[in-house]
Structure I
Amino acid sequence: MALKTVAVNPDKQALADLRAQIDRIDGALHDLLLDRVEIIDQVRKLKGKQNLYIRPGREAQMLRALIGRPQGKLPEGLIVRVWRELISGFTLMEGVLKVAVYVPEKGPDLWDHARDHYGAFTPLVETPTAVAAIKAVQANKVSVAVVPPPQANDKDAWWPLLAADKKNVLTVFACLPFESVKPGRGNARNTLPMGLIVGKLYPELTGDDHSYLAMQCVHVPEAEMRRLLGKAGYKVRQMLAQSMGRGGSTPVAYLVETEGYVGRNDTRLARLRAMLGSRLQHLAPLGGYAVPLKSGRR
């Protein structure tokens, strides 16, 4: 009696082989993640107790390096999204992180950007105003605040709270999103184009940065302030002015966004102080952020 042979569909066998390869890769990725967890645990022990277990400068440089590699057929935005989730998840291993997010009753907000940036598991808290978000950080109710960038004639201006603090505790240290993908590819809906992250942390130099300065002066018109900033060596991107009261001798608070990195010991600060002289009542760097990745395929 002849034995029956069962025909094997070559396409089905090829699919089974390819799926087996995917399973092996998934297992290898999981093993690598477990290795990463062990290394991060060692890093946490070496660093010791900190206020915030965040390195925004290193995160920016790491993502820039990854995006600078050949992307092949990877979907746009995948690398940043995956690594943001990994960074946030591992950050929670190191310590507590709670985020106040600007979510007004009406109009665009920053909730979706914050959720994408801080991952699925980081606790987020809605605040109806940017000022409320900053005050929540000042009161130690949250770790950091996600607020809109400063703008002219803003009734909810949060930056004077930072400028008024002579100890210079809170600063801007990052922005979000770090990569803007094409419309329809991201998760953000009804959202502002950009947000700033504020906390008890000063940003690191990354090689492509923007920075903020806060000043309080008397008898310094905006045109002169721009001229003096340029003379000191700053390239001004934006300058906002807010009167601290009424009358000709009333101090004016300035917020200046500049190109490049401004550290707390930046030598240009001394030049600016010298030029303003007695008219300057207060000057402090308010941090800044690593410039985000440009949208679209690289």
Structure II
Amino acid sequence: MDGYTSGIITLLAINCIAALGVSLFTGFTGVFTLGHAGYMAIGAYTAAILTVQYEVNFIVAIIAGGILAMIFAYLIGLPTLKLVGDYYTIASLGLGEAIRLIIENWESFTRGSRGYPGIDNYTSMPVAVSFLLVMGIGMFFLVNSNYGRAFKACRDDYVAASLLGFNTARFRVFSLAISGFYCGVSGALLGGFMSFIQPVMFDMAKSTELVSIVVFGGLGSMSGCLIGTTILTLVTELFRPISQYRMLVYGLVLVLVMVLRPEGIMGTSELTKDYIKNIFTRRKKITAADGGAR
């Protein structure tokens, strides 16, 4: 495999991890956010500083970046998740930009807008794919656990879930914290892949891109999130030779899917649980029908 192909696969795995985090919070818990790029920035700068200045092992640095992003997400969620609907979306936008601006102006620690160079190139394809597999499996079990069902109850009807005894505020904060961990790990991996990070890499456009991927793949579908990330990442890379039209094509793909399939590619269905099961069910019906005809 050549370097370009392995680089695309590595970038795809990094994007999938961040998209899974946003999917948990927006798709499964039902809280629309525009600030998750801030958690990616926290993870990226934490891992960069630990590996460059303190020579910490990169695996430990990546996990530390995810944990610090999770702590920040939890602390931010305690006061802000009392807001509902569009109010939280606006608050998340401001918080994401606040994190970026703090990093950009804290020059003595983060080197500010000049960026942070000299990061070891520790994010190889096996490392990124391994993290994706482990975190993807973890997300699968979380979504299908009692916590996952509570997240979906908060999404489907916040008031009804509260009346049934769910501590909806606690579940929303917990969902945000886990989501922040995924984005923090993704940011840490991105820093090791690029070997250089800047605050501008984690602006509002990055947060919007993550939400677009989740909506594109289908709110409430893990496999849809992964498929959407794959399609949009490949579209961005395939049209790189015509860079002036690349984002135009990206936007057209998003618009076409939203017009033709407003619920996203997979909607709330999962590839393994629904589509593959339907294929085998149809085959059994066809076989039974053929047997009856004979």
Structure III
Amino acid sequence: MIAEAARRLRDNVQKVIVGKDEVIDMALAAILCEGHILFEDVPGIGKTTLARTLSISLGCTFQRIQFTPDLLPSDVTGINWFNQKTQSFEFRPGPVMSQVVLADEINRATPRTQSALLEAMQERQVTIDGVSRLISRPFLVMATQNPIELEGTFPLPEAQLDRFLMCLQIGYPEKDEEDRILLRFGTEDPLIDLEAVMDPTEVMELMQMRRQVRVEDSVRGYILDITRSTREHLEVQLGASPRASLALYQSAQAWAAIKGREYVLPDDVKLMSPHVLTHRLIMSPQAQLRGREPSQIIEEIVDAIAVPVED
């Protein structure tokens, strides 16, 4: 059932997005885990378009926040305002109270505003003036950022990066794909007529079904070996957290379910590791001077650890 639902969602997304099948499936895997996604790539690649397309396809309530340096935390979470007619304070919810939130150019906001998302991303609630308000489930944050533009941006803190289940790069399209983009968007915007193919109840049911995908003890140990190796690596100053281990476990389950399997293979773990772990690592100063990248470390760790095989 999950594989069929994923195919239906993928087909709907591909009415707008040309190519990028693996990126779309990665995003679907994150959705099955109710995990937040960080789209990080150069401008004009289609980060915002992909996030909007996924949001519409899920059939959930949707809000878009354009992050700017003058954005305030209350612009994200909402405020209590005094209604003079009723002579009482009333809560005016912010855009984060939606089920799907598109945080566009999240690194353009100040750290104070970025931190307004921390509680919502982890506890799925917001606390204003001492009162906590739950956010309707499912709750997903899809954020975009440009990694090469430094002027007027504020790097996301490690605590917030760790709350993103995956960091995805879309990359430039092939020549034939770019030609199809010109044909598709040359006369009209396919996003205008795009319709939902799911509803929140179905999304939550699929999330529960994903939890039933079997993970053998040897595969679970393989996941732990990978994440713990990042903490012991000489070139890594801060390795993957237990939250990262859980994220890798869940995303491997989701990928297996999308591919129509009821069990996780070591190959699922190997495939998901770069997308789940790379953005969580902090390299040592010496490694940074040598130009080493977190993706290289993850690749070396995965290659070095013995893959469990069937007895």
Comparison of I, II, III - label where percent of Cα pairs over 13 Å apart, for residues 81-136 alone is highest: II
If relative contact order in percent (Cα under 8 Å, 6 or more apart) is calculated for I, II, III, the one returning 32 is structure II
A value of 31, 58, 11, 0 was derived for P(r) over Cα pairs in 20 Å bins from 0, in percent; which structure in I, II, III was it taken from? III
Taking FRET efficiency 1/(1 + (r/R0)^6) of positions 25 and 225 (r between Cβ atoms, R0 = 30 Å, to 0.05) as the quantity of interest, name the structure among I, II, III where it is greatest. II
Consider the structures I, II, III: one of them gives 4.3 for distance in nm of label points 7 Å out along Cα→Cβ at positions 177 and 249 as calculated from the coordinates. Say which. II
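Any read-out appearing in this document is the output of simple, stated calculations on the displayed coordinates, not a laboratory observation. Here the structure is a predicted model, which means the values were calculated and not measured. Cβ atoms are built from the backbone, for glycine too; each structure is taken alone.
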